[in-house]
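The following blocks contain the structures, represented as structure tokens.
What follows draws every value from the coordinates through simple rules; no lab data is involved. Everything quoted here is computed from the prediction, not taken from an experiment. Cβ atoms are built from the backbone, for glycine too; each structure is taken alone.
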Structure I
Amino acid sequence: MKYAAIIVASGTGSRYQSDIPKQFTYINNKMVLEYTLEKFIKLIDKIIIVVPQDYKQSISDHFAQFPTIEVCAGGNSRQHSVLKGLQYLQEYTPNIVTIHDGVRLLVSKKMILDSLETASKYESAVPIVPIIDSLWQKNKDQTLSTSCNRELFACSQTPQAFNYHKILQAHLHGKESLSQFSDCASVYTNLFNNINTYEGNKTNIKLTTSEDLKFIKFLLQA
């Protein structure tokens, strides 16, 4: 089995109050993206970091000492950026590719390995966590109308892993509407049938706001 990883770090972070994209900010003198990559470097044969064009050279220089890491420029949306990473891997042609948000810096090595193992068996692997709060359908006027059975729903995280050729095919199939998809799992199920899951982790949070940063700093210190 040949494994590869795509680390998506191409967002501008409009909800994150900083002049620097959140994936390139520093916590305790270490870049957020570095925390994430530390978990992947010893487990994955080939890692592609997808970044904004303006950061491609500086991030390439930053990780130049790691021969398994390569950097490419992203696209107009998250899933366009994933497609760029998938196409960049065409010469390497891995069996399984695991795709992760660069700003989920608290991902565990267990989750990475679980993603690879599940996708190797079933061709797809998406981590999910249960919804613990009450779930409602919201109306346009911000009122609530229908209470939903939360047991029928789950929240998805990354890393999401797939048979490389199938996830590339799914992205090419939906190329004209990729901006409408929020993650790789939704792109995959747009072409193929049900997707397989594995157990996520509540601490595997995505750095989105300044409040998230405070919580992540607390968890790192703990």
Structure II
Amino acid sequence: MPVKYLNISEIDFRAPKCVQKFLPLERALQLLDTKKLWFSNPAKWPDPFERRFVDGIYPGNKKFTWHGRVYCMCVTNVATSEASWKAYSDKDFAVKLEFDRNEYADILANAVSQPGVMDVFVGQMDYQQTKDIERPLSKISFTDGARLGIRTKLFKARLLLLKRKAFKYESEFRAIIVKNKKSAAEGITIDIPDVLRLIKTVTIGPTVGDREYAMIKQYLILKYHFLSSQIMKSNLYRASNNPKIKN
């Protein structure tokens, strides 16, 4: 059973060299220690609008078919974004891991054969107006014009790609794993065969001080065997003092 690519082909998804993952430092270290990718349970997400189709009550007082069985992970094309840095630096240092895109796609392909996995989907987030996302299921349309029966797996997966247009700057892809059995778990993990083959660079957030950055960099080199050239600090807020302005 292959990965099902929804609104992008596998060839197009794999074509660029890298994809980015913003996350708190604690979660990044957990990934490096366990050598596993984390897929979160959308029923546990803090934003109720993001949980809309997972939490929703459907005709016949039924829950979402995949409630308790679906887990998601988002990555992005955006190499730097103040909003993304801020989203992960409120309570911790923020980190951006640059994944080799082919290696990431291979990991998702391997996930298909893990015990208990029913389906794996990958798609681009479909950013729409709130009013369009809130339509009855039979009236929902997808940006690429796909026509899908509302009871099909592909339609259910596409619902999980819908997001408000205000977040279009994120330019995200979402990987979706559906399990056979229900669980109240906050998330599941997928094995990373080779961390150093997956992660090409590590960028430390722009709010981290130079001393803290030096300590984190040294730790990553010594413990996880990254090269010095693979670790850097975001220059988002860095500018020269008294810059010379030309006419």
Structure III
Amino acid sequence: MKKIIFIILILLAFISCNNVEKISLTKLQGSPDYDEAKLTLNGLNENNNEFNFEVDNYELGIQTESEFKFKLANSAKGQHIHFIENNGPYSAHYTNKFEKKLKDGNNVILAFLSRSHHESVKNPNAYVFTQIGEGDKIDLEKQFLFYSRPKGTYTGEDTERLLLDFYLVNTSISSDGNKVRVTIQDSEFLVDEWAPYIIEGLPKGEISIKLELLNSNGELIETPFNPSIRKIILK
């Protein structure tokens, strides 16, 4: 009898292990390109609190009409600007003028147009990259990788598929050039195309995500904000 129970427990453990979803990363397709969209910084006030952007060929505040049929976490307020300070978590802004208090010292600013489901617009005119404030400046001609999504806490159906999105400045990735290494928990993926991706098979709880910009030899490129490490929560 003990032997039978032992065999049953082994079988149950085997079935359980095989039912555990494997983390996967696949390219997201079906979003409008917005190749003609443009973002320009027209100015900011003397205290760096109010930013004034010009947006061309792109409408803030509307829902993005995409061809993919599955659900992604989406902003009910529509398309917006992702504003990133020193590669920290972005703030979303739904108008071209907004106030944003910056930290003391020099701040590296990346702002780019975002679809309502938080996917960045990746054409060469859809972003602004600059540095603002007093303090030591950095070389903005270096190669940069900025983290965008996923971010924060996800619940319900939003936990099934998460958008992975990042922004490249002054660099590109390819099969024979630079690459981005994505580490999700203990799973590693080597990405050679700048595109949005879908993460599936994540367990509930705290999830660790690391992005690394690598050269063609697989070595970490020495540049500010590299690597990027984030924690998100799935409930």
Comparing relative contact order in percent (Cα under 8 Å, 6 or more apart) across structures I, II, III, the largest value goes to II
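Figure out for me which of the structures I, II, III the number 1.9 belongs to, where distance in nm of label points 7 Å out along Cα→Cβ at positions 60 and 84 was derived from the coordinates. List each step's numbers first, then the result.
On the way: I: 1.3; II: 4.1; III: 1.9.
Answer for the origin of the read-out: III.
So helix-only ellipticity at 222 nm (-39500 (n - 2.57) for each DSSP H run of 4 or more, over all residues; to 500), computed for just one structure, reads -2500; which one of I, II, III is that? Write down the numbers at each step before the final one.
On the way: I: -9500; II: -7000; III: -2500.
This value belongs to structure III.
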